[in-house]
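S.K.: Below you'll find a set of structures to go through.
Every number in this text was worked out from the coordinates using simple rules, so none of it is lab data. Computed from a predicted model, the values in this text were never measured in an experiment. Cβ atoms are built from the backbone, for glycine too; each structure is taken alone.
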Structure P
């Protein structure tokens, strides 16, 4: 009997060693992005041993990368039925839920992963992302900071915390995090773009433009980066430079109405009212539900003394947004210019009712 037991022990040991080798092979395939190959290998292991939680977790990872999110969750569920404290499977299941847009459902999984492994930096990072997506900015701030504390530090961790700081209005501190992220990855255009936005919000326009320059150098095909640089140049009153950047943004993406609107604003500042009207008209063609585009076109039409056209645009704006006192006020001013004081006074009174502080003086001057 001892001999038989010894033989069984050898067999069990050999099987375990073979499975360990197969698991390591599957891990290497996942690392090499051969997710289909890894899934096939892991399925063989699971078929021979359905209780292998490591294989189930790894197959879940392969399925997650193959965007089989429900299949991945099924594998993680099976692994957790075997070991409910399996932190890796909890974290990975949370990632799969996030991929399905279920951020709220993912957070309890990350909570449990952290409960069973308090040093699990990836789980803190993932929970931070889920909290960010559910607009819990303070919670995300804590989690990203904890992930950095646990380490290893990297570009993504600093970037994530920088984004949250910026949304909380902590732009100077966000710049510090973006700068640290850039130290780890000097070739990521997004890092320079986001830091440029933060600099713009602190009023450091020169540094914002410098960061956008670098972002564009690294990624010259992104319309948004040109638009961001145009905003900074416009704020510096470099209207020619802003105009060039908006035109480049439109060349890269001709279907974004806001870019036409913003280019129209620059043309208005340069007193090119025909050009501004053309841009506002294009913006309206692409999105006829934004009252700002009608307001802006009305301003340029007023400058060209097309008062009837301006009133028409202000009226369209009011139909879309009837609670804006400024639009009534501006329409009233145009009506005064046309000597239609009766209708102008109706607009001024409505503007006053909606909270305009300027309307009272206009009523006193023009209305009896």
Structure Q
């Protein structure tokens, strides 16, 4: 089974590298609203996860230039949030909500494949790729920790798991999905604002926009229950922190690129999550706040070696997805967007 999954992953990567065009042997799922040749043509759409009832709502985010980072005077600011600098990001779609358990477990538990076979549904061109795709090993405990599944945000995954989910979704749909960069995430969170939060500077207003340490019952909540930011994105502040692609470098803003910057990961820890979660104080929910992952997020994992898929102690860490308007080439993916070290592999069976 592991060999089958590895082969499926390799096939999937070959398909993804080819891009999604009308000439592909494995065409994208036909969704007219998802098609655009320019930023002006981008529309909201619902991505369909075939053989399930689940969809993922995607919103267009216009490209543009913004001031990334936080001023010295911002309450709760950390030195790693500076200096203020101008960054340009290219257009992309972003998930309206954080990825939920009902969307995430389809991949982890192979629910799409199981349902297709039970219902004897016709196999699509994409199913041959997805059936052999790499999926996480069985968790040793309930990763919801009794806080709720369904429309609640998926939690406790490593950045590797979130990245692999995006690769699976790309193969499943024929459209290229990935995690956002830190710059894309902050740009989308700010939504044209330059205040501490997308709604202003007053943390007293957080109750209207976020689930966090002062208004939760020690757990996360279903997505989309609070007010959205100005671009219609929900839970950008609070509920769960969200993985981005970047390595956490305290001084990255001093030397980062001006166009689509990315700190390509070279080590497992620390990496960046953004937005703050249900167990955080207001200062970690700011638009410019940066949170570094830690080996302590695996503290309760009794497995040796510890899992490449789960952060058992990251109960307020999840993710949301993006889809760039311009699909990168195979070389660009290998050298930039998909580049991450060290390689993550499950131990051989029996170990």
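S.K.: Ranked by relative contact order in percent (Cα under 8 Å, 6 or more apart), which of P, Q sits at the highest value?
M.R.: Details: P: 5; Q: 22.
Looking at the calculated values, the largest one is Q.
S.K.: Taking distance in nm of label points 7 Å out along Cα→Cβ at positions 89 and 313 as the quantity of interest, name the structure among P, Q where it is greatest. Walk me through the numbers on the way to the answer.
M.R.: Details: P: 6.3; Q: 3.0.
Going through P, Q one by one, distance in nm of label points 7 Å out along Cα→Cβ at positions 89 and 313 peaks for structure P.
S.K.: Which of P, Q yields -5500 for helix-only ellipticity at 222 nm (-39500 (n - 2.57) for each DSSP H run of 4 or more, over all residues; to 500), as computed?
M.R.: Values: P: -26000; Q: -5500.
Value -5500 for helix-only ellipticity at 222 nm (-39500 (n - 2.57) for each DSSP H run of 4 or more, over all residues; to 500) corresponds to Q out of P, Q.
S.K.: If you don't mind, another one. Quick check on the output: 0.70 is FRET efficiency 1/(1 + (r/R0)^6) of positions 73 and 257 (r between Cβ atoms, R0 = 30 Å, to 0.05), derived from one of P, Q. Which one produced it? Don't skip to the end; give the middle numbers.
M.R.: Numbers: P: 0.15; Q: 0.70.
Only one of P, Q returns 0.70 for FRET efficiency 1/(1 + (r/R0)^6) of positions 73 and 257 (r between Cβ atoms, R0 = 30 Å, to 0.05), namely Q.
S.K.: Kindly point out which one of P, Q the value 61, 22, 19 was derived from, the read-out being semi-axes √(5λ) of the Cα gyration tensor in Å.
M.R.: Checking each candidate, the match is P.
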